[in-house]
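Next up: the structures, one after another.
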Structure P
Amino acid sequence: MRLNISYEKRMVLQALRYHFISRREIKLMMILVNVFAILAAVLYAFKLITPLPFLMSSVLWMAMMVAFWIWLPSLVYRKSRTFKDSFAVRIEDHHFFIETNGNQRSWAWREFSNYYETPSFFHLYFDSKTFFLIPKAAFTDQEQLDRARAILRNNVKRG
């Protein structure tokens, strides 16, 4: 199947948020910062600590949310030319093709380490940091979307 790909900034930023939040080390850091913030709030409520540790944990939590929710996705979007280009993609049973300005590049499905699906995109990962986004809006109908899901499910490990 052939898809014409172009990206909408708002949707790409959301997909990048999913990418960052899904990373194991970021999840762990978020859990630790949340535990620290909750612990500081409880200790402050019982007047066992001064307001400074509670304030520090709140500022740390807010800085982390701004970094992963706003700053990092915007930075990646600005630096990547891919999200500003339009190109064609072909999804076949054994290969994935990208066609831009008369050039073509293909990958066998085994070259992808994993994939996962979000509400608006398929995220195809080459490794933990290198990935390709296929917008679901590029599919012409539900049948085409279901066929792509089946090809991915049969050829690439789900992440």
Structure Q
Amino acid sequence: MTPVLSIKTLPHFEGLSLPRYQTDGAAGLDLCAALPADQPVVLKPLERRLIPTGLSMAIPAGYEGQVRARSGLALKQGLALVNAPGTIDSDYRGEVGVLVINLGQELITLERGMRIAQLVIAPVIQCRIEATHSLDDSTRGSGGFGSTGVTSDKDHRA
């Protein structure tokens, strides 16, 4: 059965389109900036800002909303998300905001109705937590950042 994403629009969303999948195979729904028409946001390089979407939602239990960057804006303008992917919990009912950052070298202008991020609805599992004094062994062990190398040849690690 297909889960239902219930979306409530807020007053500053008026006139915008509900999120939708742009193609049949799309994983994400586009999120638009619900900014005042006469107040675009101009981001300087390395500036970050919380952009309103004008939407609240009820994500089904057992799922989360993952807010992700749009690849075209990331490539062409350097628009990224500070906490990518951002998580929207199934019990959150406030307005969805998109925490953007300009990683480019030029100003980026965000205007009302601009598709600034995408929302992927994904299943989550909550684990039962139990304390232990030891963990099972693994091939990797406690090797951390960079411990598996950078090449695809397992016998030739850098």
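Every number here is computed from the coordinates shown, using simple stated rules; none is lab data. What you see is a predicted model, and the numbers here were worked out from it, not measured in a lab. Cβ atoms are built from the backbone, for glycine too; each structure is taken alone.
Here is how the numbers come out for the structure above:
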item	result
Structure responsible for 13.8, with mean count of other Cβ atoms within 10 Å over residues 60-67 calculated and labels P, Q on offer	P
helix-only ellipticity at 222 nm (-39500 (n - 2.57) for each DSSP H run of 4 or more, over all residues; to 500) derived as -1000 - corresponding label from P, Q	Q
For 13.6 (mean count of other Cβ atoms within 10 Å over residues 44-51, calculated) the corresponding structure among P, Q	Q
Of the structures P, Q, the one that 40, 16, 12 was derived from, the read-out being semi-axes √(5λ) of the Cα gyration tensor in Å	P
Test item: mean count of other Cβ atoms within 10 Å over residues 20-27 calculated as 12.1, pick one of P, Q	P
